[in-house]
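Asks: In structure tokens below, several structures.
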Structure I
Amino acid sequence: MRRKLIVNADDFGMCVGVNTGIIRAHQAGIVTSTTLMANGLAFDDAVARLRDAPRLGVGIHLVLLGGQPVAPPSDVRSLLGPDGTLPNDFGLFLRRLLRRELRPAEIEIEFRAQVEKVLAAGLQPTHLDSHKHTHAHPQVLDAMLRVAESYGIQSVRRPHERLTFASLAGLRPGEILTFIQQKASALALARYAADFRARLRTASVRTPDAFFGFAHTGLLNPALICYILRLLPVGTSELMCHPSEMDDTLRHYPTRLKASRVRELAALTDARVRAEITRQNIQLVSFAHLDHCNEPRTTDHAR
């Protein structure tokens, strides 16, 4: 069996700088797939740019954190803050979810509105994932799976990295603490991994066999990507990334990933990375590849 890799760029549609960076990372680099934010500030710009990238796989980056809802606010009141937007605070979101203040039916309504907007733009999504991995939680995953089944979307991201995976390859001293903090978050997320796998066993969706990029969010560099490439298991893996060019919107956007996106763009277009893919005989694919499999792929490489 060959080793295959989906390189998925998150946050398509966030702003023009992100859009231009993702398209460049696809045309001049190794990005094969992206996920589109239906409530992104530059949604229309993202859709227009896809005309120049016909081979780029496009999924949907379902958003419950940050920005305006796509559904009518009156239909999703439990998801909104006092200002009528989706609060951009993961800790608050999780606390409200655990206290059952967020209505599952309204999560599904918002997800359906986001999918409908993407479909109305003439796109056929290859897969679903979620902003800040909210679908790792069972309540959000259940809503996602119902929406995926309703719209015939056959693949989703499984956001669980192999727990033993760790590397400081190419990291600068100031980035090591960030990696440690994000690795701790990945370990906390692992509490939902078994439940996630159990739900997928009864769902009509597929996932890649392995996932990389959680603990190294915003930290990808050529040495680290090459290390991951040498580590890839047999089957299909996903590498999550966040490339971008810098613009004024990104400079003022409520995200901690700013300059790191520009560095990731440079890494994803680095000649050393492409050479390592050739050396390792890795096939670059998109989530559309999973649609050609006969059975759902839920092999566990997270432990």
Structure II
Amino acid sequence: MKTALVVGAAGFIGRHLVPKLEAVGYAVTGVDPCRFTCAVTATFEEWLDSRRAFERLHGIEVPTFDLVVHLGANILDISKRMAGGLDKFADIGLDFAVCQYVAEHPPRECFIYPSSCATDNPEDPYAWVKLTGERFCQELHKAGIPTVILRPFSGYASDQADSYPFPALLKRAIRHEHPLTVWGSLETVRDWIHIDDLTDAFVWAIENAPRGIPIDIGTGVGTSFYELATMMVDEVGYKPMIVADTSKPASSPRRVADTTLARAHGFEARITLAEGIRRAVEEAHAKTR
């Protein structure tokens, strides 16, 4: 059986990806950047320290993994990122630690690092965190380590944290709030990709993605927040006024994936936004039964 290390296994992407990796034949070791859930048995640093201690004690090197996926992050919401302080750059240290581990223990198949579509905004500190992570990955690639850099666009599902716009807006719609308030601007456009498609992209990337260059992962379809809200209320079944709270921060006005490279190598998102919203509403209602 092949082996995989997933850093960030308990996070939004991780908890959807791990079962898919297991389904295609990987024994998964999951660790996380911090103890934000009772499912985390060890942080990445604790796991790494214990691994090194085992090697020193027994005088043998623990076998390397076939696959390493780095999903670990402590992402602050945009209002906190735009505020002062160094905390918003903390993930650079985590990214360096993971990449250093990969440099010392290259996986047999590949290392997958998810960057972000937010790299387009130089005013957002998160962009610099991810661009720095991409540079780490490019150095690994130069050193001959098979490295995949994915740039996911707006992943979503009903079990995503409420700090993200899709679940927050959906829950307000399910409560039939009137007016229905969208944070930021109604004209902001995003490329919404369902978590099932997004995690399929990681599985696809193991054997098929080009190495060492950023690859957009999205649908290629842009939807404004006004259109998203309209689709949600139509699915829920009420007709509120849809308004914007412009006191809330908004990031780049438009982010839509260029899917050319991913499509050329065999990946294409299949779940439409309408279908994703329908699933999310059904899942939310099922939790209340």
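Computed from the coordinates by the stated procedures, all read-outs in this text should not be read as laboratory data. Since we're looking at a predicted model, the values are computed, not measured. Cβ atoms are built from the backbone, for glycine too; each structure is taken alone.
Asks: Given a computed value of 1.5 for distance in nm of label points 7 Å out along Cα→Cβ at positions 189 and 221, which structure among I, II does it belong to?
Replies: Label of the source structure: II.
Asks: If percent of Cα pairs over 32 Å apart is computed to be 27, which of I, II is the source?
Replies: II
Asks: Taking relative contact order in percent (Cα under 8 Å, 6 or more apart) as the quantity of interest, name the structure among I, II where it is greatest.
Replies: Values: I: 26; II: 17.
Top value of relative contact order in percent (Cα under 8 Å, 6 or more apart), among I, II, belongs to structure I.
Asks: For which of I, II does semi-axes √(5λ) of the Cα gyration tensor in Å, for residues 53-196 alone, calculated from the coordinates, equal 27, 20, 15?
Replies: Clearly, the read-out refers to I.
Asks: With mean count of other Cβ atoms within 10 Å over residues 61-68 derived from the coordinates and found to be 21.6, which of I, II does the value describe?
Replies: The structure behind it is I.
Asks: On mean count of other Cβ atoms within 10 Å over residues 173-180, which of the structures labelled I, II is highest?
Replies: II
Asks: Once mean count of other Cβ atoms within 10 Å over residues 165-172 is calculated for every structure in I, II, which label goes with the largest value?
Replies: II
Asks: May I pose another question? Taking 0.6 as the value of distance in nm of label points 7 Å out along Cα→Cβ at positions 21 and 69 derived from one of the structures shown (I, II), identify that structure.
Replies: Computed on structure II.
Asks: For FRET efficiency 1/(1 + (r/R0)^6) of positions 229 and 253 (r between Cβ atoms, R0 = 30 Å, to 0.05), the calculated result is 0.95, so let me know which of I, II that is.
Replies: Considering all the candidates, the number was obtained from II.
Asks: If you don't mind, another one. Of the structures labelled I, II, which one yields 4, 14, 19, 21, 14, 10, 8, 6, 3, 1 when P(r) over Cα pairs in 5 Å bins from 0, in percent, for residues 45-108 alone is computed from its coordinates?
Replies: II
Asks: Follow-up. With mean count of other Cβ atoms within 10 Å over residues 117-124 computed per structure, which member of I, II shows the largest figure? Before the final figure, lay out the partial values.
Replies: Values: I: 14.5; II: 17.2.
Largest one: structure II.
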